[in-house]
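The next part holds the structures, each set out as structure tokens.
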Structure I
């Protein structure tokens with residue numbers, strides 16, 4: 001991979017105020033989306049040191065409501081002739097099953113309005129609970145001059161252990177596609 005990380009605030013270290021007051025922080029550079037209006041979204045610090053930050057989607061018993069939502073970012077100034085790779089990591093309090101899911105996705109069209117769009121390439125993660133799992137996309141070729149990056153989690157279970165999905169260390173880099181020379 002070459003060049004700088006093209007995702008703004010992929011390490012989630014920059015915050016902006018949320019709608020619920022001064023203690024409600026959201027990751028700067030990312031837009032929230034809620035398919036299920038009860039979905040909890042926020043920026044959190046990793047305890048106990050509080051030096052690593054992540055975007056969190058939560059619901060289930062912590063809110064007594066189902067959840068489906070997350071964060072999206074349009075990444076522009078790309079070239080459709082170039083190829084890119086998306087990486088990141090995700091951790092959830094539940095492994096993927098019929099009631100819980102955490103996903104990282106990208107849309108080569110760059111749209112940011114429809115989290116249900118058929119153009120989004122989703123990867124379900126993680127297969128374990130409580131541990132960060134790395135994600136690396138297949139090579140991505142934008143349809144135009146941008147792609148969108150999607151972070152999403154959902155749960156339909158409201159009466160058991162809380163559901164939280166954390167996303168961090170998102171990167172998008174151009175990858176070399178030129179043939180080697182001597």
Structure II
């Protein structure tokens with residue numbers, strides 16, 4: 001503990017250690033809670049509540065039927081990735097989890113890959129992109145990110161194709177079913 005270290009330094013008359021220990025501030029939970037970004041936390045709380053409400057009312061089940069039964073699980077995953085570029089990928093994945101579609105393990109991995117990489121297509125699609133735009137204000141903007149979008153989209157499509165190809169070749173899971 002800090003008090004024990006201070007006592008040992010006083011016994012040894014170690015002035016340098018005492019100066020260092022004097023500059024150490026103990027952890028203050030109230031100060032750290034006050035520094036939290038409450039607007040971001042409340043935003044995500046609101047989004048989670050809205051998605052939960054849509055699930056409770058049955059709308060997510062209807063969307064699940066249209067996406068996964070109508071289009072097929074692979075195309076639905078591709079679409080979820082595109083949606084994740086526009087809407088932050090955290091609420092998109094929460095919505096998919098609330099839908100709870102009956103898909104294979106391989107398709108769950110594909111949906112996760114699509115939401116994660118698809119969220120990077122636009123800087124507003126991922127929390128990291130939004131945070132970087134705030135931290136590097138003026139240097140990293142939405143428009144500067146758009147220059148890289150074709151390359152990111154190529155990586156998005158390539159990663160999904162490799163996932164489907166490996167799943168089919170290795171026979172680890174049923175990617176087309």
Structure III
């Protein structure tokens with residue numbers, strides 16, 4: 001069958017859902033275009049390890065093109081989708097228009113701050129490599145500053161951290177931060 005006649009599936013998002021969808025279609029008679037704003041798949045469950053300096057950012061991110069190197073029916077395009085037209089069946093990104101027969105949207109989730117605007121403005125999130133590195137740098141900076149602080153009350157304040165959220169990321173971060181404090185930073 002001519003590749004141009006094969007159904008074209010566009011998958012938006014190279015997170016877990018996007019990767020699994022693309023892998024599941026590896027042997028199907030289709031053309032796949034996988035789109036993501038990043039050129040890597042991020043293993044988000046381990047971002048807390050980057051935040052507490054347990055892992056390097058490169059250990060939780062893998063290039064999408066490497067993941068799909070052997071998959072002949074898939075092409076990857078890095079870019080941010082700015083428009084989805086369901087009637088005319090196309091997506092727009094980086095000035096390009098990509099038509100599709102089937103569309104899979106797997107673009108991830110947004111953090112819900114439940115109206116806590118101060119938390120949204122000042123809190124450190126663990127959603128991507130940049131925020132994990134920012135969190136890591138802040139933590140290490142606080143440990144360093146506290147190590148030179150003579151006033152015990154100021155030192156205590158510098159080493160007081162609040163973790164908001166009791167889901168897997170919050171729980172793992174709390175445990176790892178506790179280990180860091182007890183076993184590494186003493």
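Computing semi-axes √(5λ) of the Cα gyration tensor in Å, for residues 36-75 alone across structures I, II, III gives 21, 17, 5 for structure I.
Thinking of I, II, III, which structure, once helix-only ellipticity at 222 nm (-39500 (n - 2.57) for each DSSP H run of 4 or more, over all residues; to 500) is computed, gives back 0? Of the structures listed, the value fits I. From I, II, III, which structure was Cα Rg over 2.2 N^0.38 Å, for residues 92-155 alone = 1.20 calculated on? Traced to structure I. When mean count of other Cβ atoms within 10 Å over residues 132-139 is calculated for each of structures I, II, III, structure III comes out greatest. With respect to relative contact order in percent (Cα under 8 Å, 6 or more apart), the largest value across structures I, II, III is given by I.
Each value in this text was obtained by applying a stated rule to the coordinates, not by laboratory testing. Note that this is a predicted model, so its numbers are computed, not measured. Cβ atoms are built from the backbone, for glycine too; each structure is taken alone.
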